[in-house]
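> Right after this note come the structures.
Bear in mind these aren't lab numbers, they're just calculated from the coordinates by the rules spelled out. All values reported here derive from a predicted model rather than from experimental measurement. Cβ atoms are built from the backbone, for glycine too; each structure is taken alone.
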Structure I
Amino acid sequence: MTKSNLLPALVENFFQHLLTERQLSPCTIASYRDACRLLLNYLHVQTKRSPSQQRLEDWDAPNILRFLDYLEKKRHCSVRSRNLRLAAIHCFMRFLSKQQPQYLALAERVLAIPNKRHAQPLLGYLTVEQVQAILHAPVVTTFSGRRDRLFFQLLYNTGARVSELVGLNRDDLLPGNCQSVILRGKGRKQRTVPLWPKTAQQLRQWLGQLPSESFAPVFTNRLGGRLTRFGIEKQLAVATRKAAQTCPSLRGRKVSPHVFRHTTAMHLLQSGVDITAIALWLGHESPLTTHKYIEADLQMKKKTLAHLKPPKSSHPTYRPKDGLLVFLEAL
């Protein structure tokens with residue numbers, strides 16, 4: 001194989017390495033695959049070479065930077081998505097530097113491309129009244145209505161990621177009365193989460209109309225296939241619009257499945273649950289990830305502020321009189 005024709009084989013070996021040696025999760029593999037596919041298609045347009053004819057030299061730092069710029073400006077990707085694509089490219093470059101040391105300089109230049117900083121918006125979460133309105137929105141006289149209500153109830157009960165519930169099988173429910181559920185999170189880490197009696201009862205009733213095989217998915221679409229996260233997002237949007245009729249604070253509100261996860265964490269925090277326990281509940285690798293919920297809890301901040309007294313001062317606040325100073329202060 002010629003030096004200029006290494007790229008196709010290296011890409012294939014890279015994904016074999018991720019699957020067999022690193023055993024990354026299917027979601028991570030899919031994310032890395034999409035990043036490579038986008039980059040190959042972008043370079044196809046730029047170099048007029050098909051993906052199988054492209055060279056490692058095409059994946060140099062200037063081209064990668066132009067590709068990242070293309071993602072933001074042409075595809076209108078968020079900075080977070082841009083950084084995810086870069087993470088996949090960085091992973092490939094680390095693999096390349098070990099497999100082909102003669103390309104170490106090329107790999108190091110790409111690895112030197114930093115993540116782009118971006119604003120971190122405050123976490124959105126729901127009140128108890130908003131959660132109850134959404135949970136009661138689906139009509140339980142239909143198959144999809146019963147499924148959606150149970151799914152939303154599990155989202156709130158467990159604080160699970162939507163991918164964790166979408167991938168739920170019958171054998172992930174502990175034997176007995178469905179009082180606990182096994183969730184398979186990021187990095188193939190598993191955790192067991194207890195269920196409220198009401199949730200367990202709904203789950204038992206739901207399982208009674210599903211196939212009994214252990215590998216059967218708990219949540220299916222109308223065709224019997226596994227429910228997708230996009231299907232859940234669509235159904236949640238419908239439920240939110242309906243719930244807004246009885247809960248005006250939901251009008252115009254965009255509620256994603258991940259908002260339910262944030263809501264569970266915030267309600268646990270506001271109930272006095274230790275942040276370390278919340279991190280274990282959510283499947284966070286470190287409690288540092290969970291600290292962002294404290295930052296978003298305005299009520300907790302108000303209670304903290306109540307312990308402070310404003311300083312006493314007999315001097316009025318200084319206000320500049322000169323017109324130029326007033327102008328500068330207003331900038």
Structure II
Amino acid sequence: MRLPILLLLLPGSQGAAQATPALAPTNSLPNPYRTIEGWAKLPVGRSWGSISAVEIDQDGRSVWVAERCGANTCAGSDLDPILKFDSTGTLVKSFGAGMFLTPHGIFVDKDGNVWVTDCACTGTAEQRAAKEAHGEPRGHQVFKFSPRGELLLTLGTAGGGKDDKYFWQPNDVLVAPNGTIFVAEGHSSEVGSNARILKFNSQAQLLKVIGVRGTLPGRFDQPHALAMDSQGRLFVGDRGNNRVQILDQEGNVLAEWKQFSRPSGVYIDKDDQLYVADSESGGASPQHGGWKRGIRIGSAKDGSLTALIPDPVENASNTSSAEGVAVDAMGNIYGAEVGPRRLQKYVKP
């Protein structure tokens with residue numbers, strides 16, 4: 001087990017500290033899990049699309065996913081992208097048809113409501129244009145649904161916006177126990193892209209914007225995933241910077257962890273175990289060379305690592321392994337894969 005490399009900052013000191021040095025890849029960790037393929041069953045005639053959004057229901061056993069309508073975009077599709085499976089993998093609920101371009105992030109709040117982001121970040125421009133009904137713009141929004149699929153709230157302007165408007169490519173959403181809403185925004189590393197966290201109160205009023213695009217602590221490059229530990233600390237999967245940044249709820253940087261590799265998905269369970277999915281490192285990818293893709297497991301308390309579920313397709317030319325990750329009450333891990341277009345289940349023998 002490798003010791004964590006930490007960056008500790010005083011509140012309000014974003015950008016003032018030096019970044020942590022390069023870290024040797026944490027590839028030689030044990031894998032105590034076995035893979036259950038084909039666990040979740042789709043209706044006859046329907047195939048999986050790309051999936052980055054997976055979450056556990058309030059019952060601790062059922063699994064929610066938002067998949068991209070049998071493709072890598074829901075543009076022009078009449079399929080329901082939001083799916084709920086019971087503990088046997090049987091589909092028991094679906095909804096959301098006609099509402100999304102690219103379902104990307106998902107969160108179930110303490111009341112069982114289902115929040116889903118539409119990053120509008122996949123598919124061609126023609127496909128996205130085809131999704132616009134009667135000339136109305138679509139995408140770049142966050143939707144809150146009841147467990148039955150009733151639309152309760154919409155955050156953001158259809159078609160999106162940058163700077164003082166929102167959102168532009170929202171990646172993930174998280175609702176704190178007190179109702180505060182956090183949205184991670186910015187799916188591209190191109191110059192001029194958004195890369196920030198937006199904080200709202202429980203009435204969906206914008207309170208503050210945290211961070212800008214950059215590499216210093218407190219700045220982001222593709223803030224791709226959000227999670228919160230038992231202390232209320234916000235963990236940000238800062239994918240383009242190959243790190244997890246840990247913030248307080250006002251946006252002050254508390255630590256930076258690079259030992260979990262290039263984070264696409266981040267999940268923290270009730271015991272403060274941290275699960276980080278890396279779907280882009282190593283193999284034929286030029287990003288984060290030398291690191292193996294897979295799900296790294298460790299402690300959200302001190303950053304120590306205990307396990308790695310490696311990507312079975314080590315030299316894939318596109319994104320592989322899990323991009324989204326979630327863990328049920330029994331400790332079973334679910335990996336949502338964009339490239340292979342499947343939902344994997346990992347269990348301990």
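> From which structure (I, II) was distance in nm of label points 7 Å out along Cα→Cβ at positions 104 and 240 calculated, if the value obtained is 1.1?
Values: I: 5.0; II: 1.1.
The read-out was computed on structure II.
> Mean count of other Cβ atoms within 10 Å over residues 216-223 was computed and gave 15.4; which structure, I, II, did it come from?
Numbers: I: 15.4; II: 23.0.
Answer by label: I.
> Name the one structure among I, II that distance in nm of label points 7 Å out along Cα→Cβ at positions 208 and 264 of 2.5 was derived from. Don't skip to the answer; put the middle values down first.
Values: I: 2.5; II: 3.2.
It must be structure I, since only it matches.
> With relative contact order in percent (Cα under 8 Å, 6 or more apart) derived from the coordinates and found to be 15, which of I, II does the value describe?
Details: I: 15; II: 18.
Working through the options, I get structure I.
> Given a computed value of 0.98 for Rg/Rh (Cα atoms, Kirkwood Rh), for residues 88-191 alone, which structure among I, II does it belong to?
On the way: I: 1.21; II: 0.98.
The read-out was computed on structure II.
> A further question on this structure: Thinking of I, II, which structure, once helix-only ellipticity at 222 nm (-39500 (n - 2.57) for each DSSP H run of 4 or more, over all residues; to 500) is computed, gives back -16500? Kindly include the intermediate steps, with their values, before the conclusion.
Working: I: -16500; II: -500.
Going label by label, the one that fits is I.
> I, II: which one has Cα Rg over 2.2 N^0.38 Å, as calculated, at 0.91?
Attributed to the structure labelled II.
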